[in-house]
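Chemist: See the structures that follow.
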Structure P
Amino acid sequence: MSSSSGTLVAPCGLVNAPTDLVVSEGGRLLVTLTTDPAAAVLTVGDVLNTVLQEDGRTLKIKPAYGVVGPQEIPLHLECAGTSADVVLPVNIRALRWSSTPSWMPGRNGPLAREYGSIWMDSQDPNRLLVFGGFVYVPRQFTVSWDGWSLDVTTGEWTFLSMTNDPPHLAGGRMLNLPGRRTSFYYGGLTQESDTPYSLMNFDYAPDALSWAPVPADTSNTHGDYQPAFILDAPRQRFLTLCGVNTTVGYHCGINAFHGSETAPGGWLSVRPADGPAPTGRNGIFYVHDEETERFIMFSGDQGGTTAAGDMAQDLWAFELAEDRWVKLSDGDPSVIGRRNGAYMLDPVNHRMFIWGGTANGMTTTPGLFALDLDRGEEHWDRVTVDGEPPIRTSAMAVYDAARARMLVGFGNGDAIYADLWALEL
């Protein structure tokens, strides 16, 4: 029997064993190991929810929330009559809230707002953009179509002087097109509470800032307020899912657009495979999980007959390769159904965060929650993180990949907010 601490052990050990592994608290880290000899049998100790994948060489490390700091993963190798025990060091980075520089709303930065759009520039990792939504001047639910960009390294905001008129619609969905400085903006509500069809292309390069209708046959579609909007790249289609409109009310229909910002396309209704399907709703929490080719949706407002609405409690997946709805959960008592909160995909750690939102149209539901997105392991965790911002409804959130963090802000609660906070992942 021989042993080591992250070094090669002859004739039985690891080749170039990693010594600088870091994983986020409650996150996921995949580590592929090389053994010497190659045919060595590897087993792993029962710590940090670490399991060995089917290939026998990849470790999936998933520490629980609340476990932070330096840890060790014991490995055992069997090599044709010899063996070795290796300790793999890993550091678990704690989640942490932090504030970002403040600004004077309407003077050197955007006004407080809700139901707006927020995204990162696909060509400049230091540039964040905000568009539209409802502002509170002169009163709540005033439709806005202003745009701002933020240099996240300096905290300086710049007003975007558009070269032509943006859509005067709040509560639509902005979808950043990968690899290009352009986004599609779909849907939204007018100041008169109408939901006209609208699909616009926004070229947000600093020297462009132009809007143009996306050419499309619109005979098989409609507008929507607070739907989901994703790009299903493997099937070369844009999908809208769920929402509410003045044509059919609350729904969870699915429409697919096959086209581009320049090539005319058409809309087709997607008929899901037979089986259970979600009730109509809007104000949902959702992510497009490209790793598993799924659309994941939690809760939302089903309408109802009172101002408080009727909040769904369930969790659904739409299997994009099969056009099939799958109910993942009827509900978790610890995660109250709600609408209009902040939500974000953490693609590195394969989880969805939700924060805030309202279950009754009057108060904000507290707590930060994380959903594990690994197939067969989907479950919620309530996550306690020091320094939490004031809780609120109708906040916006975006993943800042360059700094491994969630940026979240705006919305309303005990006050109206024009701010940004960072959840360091």
Structure Q
Amino acid sequence: MSGIKITVKKINRKKIAVVTGSRAEYGLLRNLIKEINESDSLDLNLIVTGSHLSKEYGNTIDEISADGFNIDNKVMLDLNEDSEESVAKAISLGISEITNIFANNKPDLALILGDRYEIFSVAIAALICRLPVAHIHGGERTEGVIDESIRHSITKMSHLHFTATEEYRKRVAQLGEKESTIYNVGAIGIDDIMQMKFLSKDEIEKKFEINFNKRNLLITFHPVTLDQDSSKGYLKNLLDVLLEQKDTTFIFTKANADMEGKQINSQLEEFVRLNPKNSYIFPSMGRLNYLSTMLYVDGILGNSSSGIIEAPSMKVPTVNIGNRQKGRIMAKSVISCNHDSSSIRSALQKLFSLSFQQQAKSVINPYGEGGASKKIYDIIKKTELDKALTKEFSDIQTHIYRDLNL
């Protein structure tokens, strides 16, 4: 063997910085994170921030660790207040801390999902650090919240786009992004539903000490951030209608760490305190528990995207209240109503009706049938990331017809 030189070629692996800042977002990203973590050509750089690190919001970083993922960096944000000033300061702090991480870790790509302000910080930091960004769930509309402006801003700072429907793909193109960088992969949250082994009803009851009733509702109500000082009144209308419901169990999950979020959570906690026999509240149930619980309720109530994107695949109807999700594509199993008590009451009556319950069982989800995580992984794996930074505004060609008689 002497004189023979053996050379082992080192594989050029891409380092992918995945950033997660909330329980819901991580639940959507989990399968994709797993794909990257187990990859033979990608290295995972997992960054955890936002409400994951808050005891008040359930310390959901523990769920990430329990899934076996190594957390490379933690970015603490001050979530003690939920005013406009505190959110703006959290964005500023996030930019500073994420920039330091990017400078030290030197990833090849930042992978982010959605439209929350924590994720906005990541996009800004990546732009300044000349780091390509892959963005999931762009092109959507949610007219009642500041998230809409954040989402479209992130699109303009991103280089790869993974949308949930064809309409959303077209909207990203409308924002000037090149067609070759936009991929309609469907909603990533449906992946879990197609492969998850759900808990039984008895397991949910024992684990969370829930007593299911003749009728059951899973409720999440987030702030409507563009309607100033309105969330308290909107939620009161909802809670007043709930008090009218007989033989019904209410399972609440707390609001996100948004402006007015603490106010909403205080109202919910007080409601549960006054109605302990049939109401329950949790900072976070975890993805498996939440989706499993969804199987055993009559409907989803509130203004969370889970009632619009995931619930149709679970064949569970939804009452979507107010403007927070206005503009999203919705399945026929979603009933949209206004914030006033009368509208909520009428929507609930429709949801509980036998005909609508049966309709939900056969509904087609416009967000696809799963498989988004694998599609995103394959596209990232084959993309030449060193060339991704170069982008140009892609104008949509329009034809203007003039009436020559004018």
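Every number here is computed from the coordinates shown, using simple stated rules; none is lab data. Since the structure is predicted, the reported quantities are computational estimates derived from the model, not experimental observations. Cβ atoms are built from the backbone, for glycine too; each structure is taken alone.
Chemist: So percent of Cα pairs over 23 Å apart, for residues 233-320 alone, computed for just one structure, reads 28; which one of P, Q is that?
Modeler: Label of the originating structure: P.
Chemist: Could you figure out which one of P, Q the value 0 for helix-only ellipticity at 222 nm (-39500 (n - 2.57) for each DSSP H run of 4 or more, over all residues; to 500) was computed from?
Modeler: P
Chemist: Then there is this: For structures P, Q, calculate relative contact order in percent (Cα under 8 Å, 6 or more apart) and state which one comes out highest.
Modeler: Biggest value here belongs to Q.
Chemist: If semi-axes √(5λ) of the Cα gyration tensor in Å comes out at 41, 24, 22 when worked out from the coordinates, which of P, Q was used?
Modeler: So the calculation was done on P.
Chemist: Tell me which structure, out of P, Q, gives 2, 9, 12, 13, 13, 13, 14, 12, 8, 4, 1 once P(r) over Cα pairs in 5 Å bins from 0, in percent, for residues 145-256 alone is calculated.
Modeler: This figure was derived from Q.
Chemist: While we're here: For which of P, Q does mean count of other Cβ atoms within 10 Å over residues 81-88, calculated from the coordinates, equal 17.6?
Modeler: Source structure: P.
Chemist: A value of 14.9 was computed for mean projected area of the Cα convex hull in nm², for residues 137-384 alone; which of P, Q is the source structure?
Modeler: Structure of origin is P.
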